[in-house]
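Multiple structures are listed underneath, in structure tokens.
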Structure P
Amino acid sequence: MLRQSKLLRHRHRLQPSTFPFLRRCHSDSPSNSENDTETIVTQVVELLQHPTKEWNHDQLRPFLFNASPLSSHQFLQITLRLNSIPKALDFLNYLTDKTEYLSSVFQGVLELATRHPNSQNELLMLHSYRKSNDRSIPLTSKSASLLLQCFEKAQMFDDSLLLFKELDPSSKSSRICNGLLRGLLKSGRTDDALRVLDEMLDPDSEVSPNDSTGEIVFGELVKRESNGRSFSDKEIVGLVIRLCEHGVFPDAFKLTQMIAKMCGKRKNRVAWELMDGLMRLGVPVEAASCNALLTGLGRERDIQGMNKLMEKMDEMKIQPSVVTFGILVNQLCKVRRIDEALGVFGKLKGKGESRGVGVEPDVVLFNTLIDGLCKVGREEHGLSLLEEMKMTCKARPDAVTYNCLIDGFFKAGNIGKAHELFSQMIEEEVEPSVVTLNTLVGGLCKHGKVHSAVEFFNEMKGKGLKGNAVTYTALISAFCGVNNIDKAMQYFAEMLTSGCFPDATVYYSLISGLCIAGRMDDASVIVSKLKQAGFGLDVASYNVLFSGFCKKKKLERVYEMLKEMEENGVKPDTVTYNTLVSYLGKVGDFATASNVMKRMIEDGLKPSVVTYGAIIHAYCLKENVDEAMKIFEEMCSTSKVTPNTVIYNILIDAMCKKNNVEGAVALMDGMKVKGAQANTTTYNAILKGVRDKKMFPKAFELMDRMIEDACSPDYITMEILTEWLSAVGEVGKLKCFVKGYPVSYDPASSQT
């Protein structure tokens, strides 16, 4: 009874007689005025708050479907005010036959879902609900946007594309297209994204691209990496041009990034095509984008292309910046076209017939030009630019300016001027940098003034300017070069304690110096430190180690290092094999030396004159001249290596020592045929031989040939001939020889 009483009271409360306004609505057509409409929406919402089974359809219909029905917007407002997805769905089902309102109500349901804490799942359920019903609920632009955003978050791009295709063209908006475009590109579905973009760019499309479209597309084009396939050069140029034709332009930053990316891939032609296309369309292009292309052209040393771009900028009234001129001057300096660089600099300032372009040269531009001048030996001209800088307020000389000039004068051998510039730098309160320190230390070391370099280094350390790896490398290499290994090791230790990490060059210098000094144990320690530092030995370092161990007769260490060399993938070169052949020959292991030569040929390396010389010398040292001659004959007949003077001298000396003077003379006679020039050493060796065999006519012939070949006799020559010819009464011939006359020359007949 209690429940029935409540129900009766509830029904009584809803009777039209209860509220005057409801009576009016029941008996008359609802008013369409703004206030009345708002009231109707409020009353409908109140009616719909009751359970669905208790809805009073007789009261709802007049509000919703009278002669002046509510608008789609008002149906949306009713749905939103229900503030409940189940009630909103009930309302949607109630309107099943009123398809003209379904879209707005369904939009309301979706908007309510977005307020839910678990909105993602709610939206997906509503999408499934829409698909599971027989009826088709057309989507509004807002509904489509909400669902597409949901699909994007859920990575449901197949559903996104199906929904997009389903939409009526009138329901598509830039916001929907851009959202789908962004999601597809982000997920790497490049081809699908391009199809959406093509639809937007179609002349008959109802949705045109806007600035947001440009942000999405241009942003993707400038990415260095993409999840999907990369855009081809043709696609990049085509997309940018088509968007620009629709009034969507890349900003200066993105355009510059695109140009720089293309040029970074050495695709200057594509970058130029893009730039030219934009200029033809009248798209505003700034100097920064042109600078990116200019840099790319400069990297390829395309000076002609750079000049062409500068002309195009002038034609399009694009104001170049100081950076523009800096890039051009820098590239001209790199290819040693200094006069052209000076011409550009003159144009900048308005020298000669040209007018200035209104750009003030900065310190970077001055420094670039000064460095270029110094690199081609025109440091005096660089000095004049330094003086010009001092008169320019915006381009005061800095440490880089002085570093370039100091380095230039060092390379020119003018050490005094280099020191003078450093003093001038200090007077003008330009703070020296570590590069200044390295320039002076390195310059002094290269000119053999290592002691001065050390003094300067110590002076700078006292003033708080610490050296770096470059400083220590210069000093260590210099001390190794003068065979002062102890000092080099001292600076190596100081380098480590000062926190500077040696590079491979330092280790290589020390290893070489220690090996030359015969300190192989110390060299091995440095090799270990090199490996601990993460470096590997190169072939040159292995070679110097092989040489050092061979001199110490530690062949087992050589074999160990050969194995290590092979394991590390370092291929032996000609020097490696020559070192081994020479050592094996000297110790008399000719069989192994021969095998090494065969291995050398198998590795694709041709034995050089040094290789043959080493093994020939080794045979001669063992007094096995016959085998030496076999190698010599093989060298002349089967190889393309021509014997040099050194090899001939070794063989001639060995033959003479074996008393085969005739063979030595024959060998010497064949030297010119092979293109080898006899020298004083050659004549000394064979003169010893003919002296020992008392072959006077041959000796006189050789003395005449020596004069013809312009070979000056040395103390060994005179020692051989003086004692011999004096003993046999041929002092006159000796005097003619000394004066440079043929030995058959008669001074007395000349005076007559």
Structure Q
Amino acid sequence: MPTRDAISDPWGARTPYGQGEQWPARVDASLADGVTAESVDRWVRSASLLHSNGDALDIAVKDGRIAGVRGREDDRVNRGRLDPKDLYAWQANDAADRLTRPLVRDGDRLVESDWDTAMGRIVEHSKELLAQRGPGSIGFYTTGQLFLEEYYTLTAIARGGIGTNHLDGNTRLCTATAAEALKESFGCDGQPGSYTDVDHADVLALYGHNVAETQGVLWQRMLDRAAGADPPAILCVDPRRTPVARAATLHLAPLPGTNLALLNGLLHEILEHDWVDHDYVREHTVGFAELAERVRQYPPERVARICGVPERDLREAAALLGGAERLLSTVLQGFYQSHQASAAAVQVNNVHLVRGMLGRPGAGVLQMNGQPTAQNTRECGANGDLTGFRNWANDAHVRDLARLWNVPEERIPHYGPPTHLMQLLRYAEQGSIRLLWISGTNPAVSLPELSRVREILRQRRLFVVVQDIFRTETAEFADVVLPAATWGEKTGTFTNADRTVHLSERAVDPPGDAVADLGIFLDYARRMDFRDNDGEPFPPWHDAESAYAAWQRASKGRPCDYSALGYDKLRELGGIQWPCDDEHPDGTERLYADGRFFAAPDYCEDYGKDLVTGAPLERSDYAALNPHGKAMIKAAEYLPAHETPDAEFPFFLITGRTLVHFHTRTKTGRTPELRDAEPEVWVEISRADAAAHGITDGTPTVLTSPRGRIRARARVSGIRDGVLFVPFHYGYWDDADGEHDRAANELTITDWDPASKQPLFKTGAAALRPEEGAP
């Protein structure tokens, strides 16, 4: 049993502490019925899998099976605490419907098979496509939940083995804008701040970040600071009245799609009142004059009209930001999945740059991640970046990677930008991609405009491979389904949202014939007979530890340097933040403490884009703008969203996450406590809007958009008028009738941010009515 009922008490008891003090430890645990800590056979080191916080934990093993978890009190991230998903979701490993054997398509059915048959079909199809259509006929779509070693292997196979440009991760849905915003401001990915900044900050600003439900343990840290001496003020920006909004000192609820206008208005006030660190701006940044000119056009009265936020609240929020001595800002999907996502997230960075709020305790920014290993996807190059934060447009960086891999430089595709997910789908739709390998993600529920996604996946000319732990909605479209091992059943590392690396060790055997994702990728490489320049098998590593050692060599000298961070150190010390090299053998708590950035023209990861159009900058443009590698202050003009409410569809529609579920409920929907806490989809509506439409709490409703319809029960709340919220977690794998009538993405639009290419799940219009016959 858990140490608390984490459904009714998701954040546990308070352990208050004051500014500058260490966060007290509190160990949370959950064990299977009849199992005690004393009766556990062994405890195995790991960390949380179902959010990006990276909560360190030990897995309890009893009689060869996972029997629970407990938090690690000595770890820097969570000090022993666990959130509801941490405490309960380990049970999904033993769900009765785990995939245990490969499946292959036999007409209209998927039938059980063996590994040789399943892999034989994939390899035969791959070789035929390479011979007839070339590398561009093969595409890969992966997840944010595998291990670093697996992403690095997949990237090496796709880029250095096949030579395809078509590789992306579902991190495109959740953190592509985080990466883009960091590259635009600092020349490179990598979070400047640290979770320990919560311990020192006097103002916490959370932009579109419902941390209480998406990173519950980080919220516990914030709550404990708020309960102690010298508590920080909290600014919440969210159209919903979330737990964060209820605890905030000030809550701004802008209309969806207006985040950039809001930030321009806040920056207007900061500059107007001269809350600017001019020495920092002069010594460490470029672009301030352009920002000053742009935000002059966004006085509070104009921004109030655009955003639907009271003028006095805008001024008060700006005063909080401008008066802070130690400001910590976090950003997540409320910005990343909304209109002008990158431009808005960059303005948060601009607040810190003009105020000189970087690189010291309590002064930092966290462009957050949504998935446990989203950071590794980006570092390894499995989501459109070049391995090790190298620069696709820098020929020297491509040569360096080719030398590292010992493959021909021309095999690594760099003739144009990597294919982002939405373009990858278009290529599959049009027929140029003929094999799509999907690993660890469920696009038949998670992508926008699902009717279109289904039509793409069901094409007979598209050979679909699905690699997963359950028979998801996406697996039903597959030609081959490969059963994968999951967390607790394999070894590897993953890195959280503040650059903390944890080692997760194999605790139990996977069920049946399931194989670790790393083993699947390496098996494919050997069967395809990929070779390096010397005729040796490529990639050359053979297991998790040798793959990690290869990654250490790949990251050496790059911003995400792991070269001094081996498995033995992770076993001894627990979570450690990169870069960890000879100069920083114990890791690095904060980036840019010396005012130096990863932004020099010959070193930076990216030359940047126009924030409004997405047009990439050339090296010459970048070097002229930023010859000395300073931080870049970039301004942008607010433009209205492409789709806004009208007479037929009068509401703004936003989707998002909830406390007890993760992504498409592949695990949490098979965990009794989590499944039963939120068993069905719901729609959040304001009290005024509910009264106007004859809706009460619990009323069955029908939602429609220009793209589809779903059914959901109403939940009347404090969300702002004119806005509807639907959690996106619910697919149809456990619907009795198999109808596509509860997945939020039946309604969402095919549109994306021009700079980050992240789909916009919080920009669109919808209508709502009570279901016919509803009381």
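Please treat every number below as a calculation from the coordinates, not as lab data. Values in this document were obtained by computation on a predicted structure and should not be read as measured data. Cβ atoms are built from the backbone, for glycine too; each structure is taken alone.
For which of P, Q does distance in nm of label points 7 Å out along Cα→Cβ at positions 172 and 620, calculated from the coordinates, equal 3.1?
Numbers: P: 9.0; Q: 3.1.
It must be structure Q, since only it matches.
As an exercise: Cα extents along the principal axes in Å, calculated from one structure in P, Q, equals 165, 69, 55. Which structure is it?
On the way: P: 165, 69, 55; Q: 68, 67, 59.
Going label by label, the one that fits is P.
Name the one structure among P, Q that Cα extents along the principal axes in Å, for residues 236-275 alone of 33, 23, 7 was derived from. Numbers along the way, then the final one.
Values: P: 29, 18, 12; Q: 33, 23, 7.
Attributed to the structure labelled Q.
Quick check: 23.5 is what I get for mean projected area of the Cα convex hull in nm², for residues 348-659 alone, calculated from one of P, Q. Which structure matches? Each step should come with its number before you reach the end.
Details: P: 23.5; Q: 20.3.
Value 23.5 for mean projected area of the Cα convex hull in nm², for residues 348-659 alone corresponds to P out of P, Q.
A value of -22000 was derived for helix-only ellipticity at 222 nm (-39500 (n - 2.57) for each DSSP H run of 4 or more, over all residues; to 500); which structure in P, Q was it taken from? Provide the component values of the computation, followed by the final result.
Values: P: -22000; Q: -8000.
Matching structure: P.
With distance in nm of label points 7 Å out along Cα→Cβ at positions 636 and 716 derived from the coordinates and found to be 2.3, which of P, Q does the value describe?
On the way: P: 2.3; Q: 3.8.
Only structure P yields this read-out.
For which of P, Q does relative contact order in percent (Cα under 8 Å, 6 or more apart), calculated from the coordinates, equal 19?
On the way: P: 3; Q: 19.
Computed on structure Q.
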